[in-house]
Structure P
Amino acid sequence: MAESRHDPDLYWIDPDMRGIIPLDCFHIPRRLRKTLRVAPYEIRCDDDFIGTLRACAEPKGARLETWINDEIERLYAALFEMGFAHSVECWANEELVGGLYGVSLSGVFFGESMFTRARDASKIALCHLAARLNKSGYTLLDSQFLTDHLKQFGTIEIDRAEYKNRLAEGLRVNADFQPGLSALELDDFIQSTTQTS
């Protein structure tokens, strides 16, 4: 992470407590389940990775600064070109209105940042990400931190030792990010979250 958009330095963060979203008990709030079934946005993966990353770096609300600097943008663009970074994007009338990006290694997806310009767009992108990760056999979705926004999806905190154990297990899993997801697969995923929540 960087201190600000224009700070050239990067800092490695290894918190005592780590936020993760358990994929086996991902929770979708009731109203959002209805919205997902209506499908208000076109969902694309990796269509505009750089646009998604840059949208995540924009100031929003009370947050005037971002931790995404030019060096992070350059490095993640390189990871994307190598096939390790992915974006899940919400589009409306050919306009990017929300999404997220992260890094995929074996059976682990490291969620980096998300943004929204339209109602529920980042939430819908997160649900689509979780559905794709489940479909592909991932075992760990790392959210880095526990926030009020992420709590509604079942995010928990685990200590550093447990995180490193889960990370080691996930890195032994052979999973590939699957950008495609049929309407039936999404509906099955939504139904599975209803049964586990």
Structure Q
Amino acid sequence: MLLNSYKITRTLPCLADPEKIRVIAEVSGEIYEAFPYLNAVLKGCIYNHPALTLTIKKEGKLFTLHAHHITLAKIEDEKEAEEILIWLKDLINETYEKQDQIEPNYSMAAELKALDIFRLLPGTNCKKCGEPTCLAFAVKLVGREIEIGKCISLFSDEFKGKRNILLDLLHAAGYEVPGAYLESKEV
């Protein structure tokens, strides 16, 4: 077992969302040995091998694993933080125990930027997705707070070229692109 225990040492206001909290938890021992294996099995991680950090984006939240601590951002409360830390502990230990079955990935995935996505959206600001502008939609998409399928206009014949490029880009960056949308690229 690589990670035996953790202890929440600080709870602070979240820098990204002032209505949420940021939690820092110290971990028993060093957990960085699991990072290249986690980077191989999880999609959309941001791995920085020289800095020994791995950032996981999940459901609009950010979890950054460091050699000796874990930082959670955009968290509702300490109860949610505990649930996430238990999940991370299990994930780290299970992945590390299976390391002989996993090809480690030391590469650093390029992080998608909202403007890169915005350029591939229809640019109509139609609001059908529930967002006021296409740029607002792109920001939420990068933060994994909204799914690409909410952009109804993108899936019209008019935007087929942009759609194909954007779906490929999202898929390559580890974003969840439902199979139906990948198949719709062919249309």
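Throughout, read-outs are computed from the coordinates displayed, never taken from laboratory work. Remember, it's a predicted structure, so these values are computed and weren't measured experimentally. Cβ atoms are built from the backbone, for glycine too; each structure is taken alone.
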>> Of the structures labelled P, Q, one was used to calculate percent of Cα pairs over 24 Å apart, giving 37. Name it.
In response: P
> helix-only ellipticity at 222 nm (-39500 (n - 2.57) for each DSSP H run of 4 or more, over all residues; to 500) was computed and gave -9500; which structure, P, Q, did it come from?
Replying inline: Q
> In terms of distance in nm of label points 7 Å out along Cα→Cβ at positions 56 and 128, which of structures P, Q is highest?
Replying inline: Q
> If relative contact order in percent (Cα under 8 Å, 6 or more apart) comes out at 31 when worked out from the coordinates, which of P, Q was used?
Replying inline: P
